[in-house]
Structure P
């Protein structure tokens, strides 16, 4: 999956106003048109409105160099301004002559307009929840809690500063210190939002509060001089020969500003524990049913209802169970249910890396070999390949307890930073060797990195280069897992193929569990029990997943629904084109279109089919 900051920064078209500033040559689309001029205006202000976005894209330089000294304004007042901005943008787009647009311009318009309209509608309905103030991500829909184990500056900003804020000059190092001060302010702004939402009876479940507080206490327990916040700037400034006592300066900010703000946020969350319930789903919120329906639409860009999604999940679980059972029997694994046999594979020492630093380094080295192997095969299946590289890193230790098994960060637009595939190595027992190929194909290539890097590198308006739709992006990554099997990557690896089918069934289980929690009033324990029984994962990993669904309602459904849409369109193209069908051209049409809602993807493929017919 994409990391949380990428999702919230780029989940929809950016909520900004046109200011007439020109973008840098590297970022600006060509040739210019009235539509791209409008989009450029949106993006120019977005880069000023969101310093984090400017840095993530590698554009915090030149006319945007000052953004490197700031972080995003997370205040309630800023959110209110952004809501008005979304409405203004929507009116500007609505006034545009849609009938005059053709081809890629029409796709771009429909994509951005969809985002704005959905955001504006949700902003009017909900006055709570997390949102990235620099995007059109609706406040509340899909992310009900401002701070949780997955949401909040406390868990995103330290890694952001360490991995994305570059330090090459003294100005960069000074800018880092300015951002440390901004981090403290952002924590207090989020704390204010938590109190505001609690006033509307929007309080995370008790087990979510406990998990979140555990992570916060782990961050807070570090001595300031040992914190990544301090070590990052001190070590990098020293390595570049930059003068100045950044160790002391950063330590003072952490001690005097960040930790007190973190203490205030911890105290606020502690005070909510007496009000928190054990119910896992958003059905407990006012108008919870409608909220969940809107969250499903937000994440999946589809109109399927919870009952239909639940049935699809159950049918797929049965199908994948049968396929795994057949392979297991050939391998002599016959005792117990498929879930029990998968659990036995998790527990089998022959599939485990040592749970120490040396073992984890060996695991990452082996993943790099897999990436090199699949990279050599890509030209047979794709016409356009990404220029940006992808590297593999561990999830930072201070947040690994609450994070997913793996996630991906996009490369910078200027090429200064590669894509990053993060893998969670808190316990190697949770990532046995038979699960690793598919995770790698999903997060790196031909999954997220191939799709995300190509989207950034093709000739799209910048607002489209950075857009994110979970059903498209996660659907592609899940489709890539199946494509890897079609490419023969499991030809001599039956246990790896079991891993691929396990992960496909895992996404089917998500359909069942997410809808079960939020629409059918399942408890957290019931969801974990179903999850473990179906696919045999260790209870800690299953617990992390289920708790993720509690704070991101609907997001877990986007993977499989997106994959099914891509497979449906592929079959349509094969049927309509016959001998003219070329898989490389099909992939080219999807990838060069960039992230779009699923109904727009239908339009993209219809256009590809017409063109291929001649």
Structure Q
């Protein structure tokens, strides 16, 4: 069958070759995923245009391969990404962080389990990336306060979100794609909770493993920062023209702070530095190098009527944001951060983030001099930056994976739109459960509602959408369509059955789950899902088995992204945050993947009568 197909249909061979090439390109970290996706899509469309394919329904139009841009699965994925972003932007998920922060103070061990359960539950309805971004700073903070190794907590919590995402049709983009492709091939569409039972049964075993065993397998890898309660920052207080303290001695200024301020150096110009003797008289333009806690630095600023020096500009009445509208928070420089080994002056931090860095904490060593201010200090891993800006600008940091806030909720008011965004999300889930409307329509209505209610603006929508994910989905859908059209998926299914010859239906299902698990950790979960779904249905039909069991085998197998850091974007996020190694993922993720493979093989076989 396979050799006849290749001989009679070179298009199938060409599409299979492009599929292999796509899978290889998707593994190349040096090539952006969106670039690889667009390249494969263009080759695929161009190939069918130059070498037309005639099937049972006539000549296939190459431009039909672009239909992925209007595919209901892509629309559903995109709208759910925007809705999740709306929950984050309105602060609707902050209450989760507050609950966890309180719980960890009382009992760290049981709070660890509670954290994973909450993370898994939220990931069943919201993309897990914003959940991880929300939980990262909270977990770092509570671990530091409770003297717990951060490395033993963050990776298990991340894996818990992956387990939770398996539970519903909207839990991950992978689930949406599998359900959509299967429905297009004639299967009854899965409802929101139709496969929640196997996900909960097997996922619960995974949660117990992550809670009781995984932390013991992880070596201690701490972020290079001390306990935040004793964190001392280095800053410069700028004496502007018109300051009433000009002409006074340093001793008089220190007296205004009740003798608490300790001035390390007086910077008169970039070239001239003065020893801070008590009788030195202060001049306009002087910068006083001081070290203290954030609250003390702000107190000195008010007592001396000075301003914290933030580079080319200072935070005074000429600043576009009044001081009364500004707030403080702390962000950390971690491995993989864009700030690592960079100077703020070169990163255009103020222009991009609309925030000012006013002080810096360096673990283990105090900064003794800053001739050009903080903007010219070369940052390193473990540095903590005290930043000042509007509540909106600080809140925006929560949605940015290149920065880690250590105190994501300090001085941030609860957004008034949070209840509305939760109401919209609840309505979307309710409508998706009733199946009154397709998920793509429900999601679009939810986005429209958030826009009309002011929970989101169009900039938020643009920020939420991922070009990388869109192109990846469109390309894999086009490859899947071409494989079905030319018989390539039938060929792959035949070869798979040949390898499993003589095995029972249950073992064939188990082999399919294993194949998907390997693919998802090497290539991409979405690519594995789209390519694997037609194969699963063909295999099930050939065996006379329920196709739903094999489709779910693909869905669950493609979600087992535990073994490699590149298998899923949040894997890379926590890897960069703590400095996990590839070996850490294998050490914890491989046993988890094997446990889930065995669990899903058994549960699906029993539920669908394959044994």
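Bear in mind that the values in this text are calculations on the coordinates, not laboratory data. Values in this document were obtained by computation on a predicted structure and should not be read as measured data. Cβ atoms are built from the backbone, for glycine too; each structure is taken alone.
Supply the structure label, taken from P, Q, corresponding to FRET efficiency 1/(1 + (r/R0)^6) of positions 467 and 603 (r between Cβ atoms, R0 = 41 Å, to 0.05) with the calculated value 1.00.
Clearly, the read-out refers to P.
Just checking, which of P, Q has the largest value of distance in nm of label points 7 Å out along Cα→Cβ at positions 35 and 571? If you can, show how the numbers build up before the last one.
On the way: P: 3.1; Q: 2.2.
Checked P, Q; max of distance in nm of label points 7 Å out along Cα→Cβ at positions 35 and 571 sits with P.
By the measure percent of Cα pairs over 38 Å apart, tell me the structure among P, Q with the highest figure. If you can, show how the numbers build up before the last one.
On the way: P: 28; Q: 40.
That would be structure Q.
Using Cα Rg over 2.2 N^0.38 Å, for residues 171-338 alone for the comparison, can you identify which of P, Q gives the largest number?
Top value of Cα Rg over 2.2 N^0.38 Å, for residues 171-338 alone, among P, Q, belongs to structure Q.
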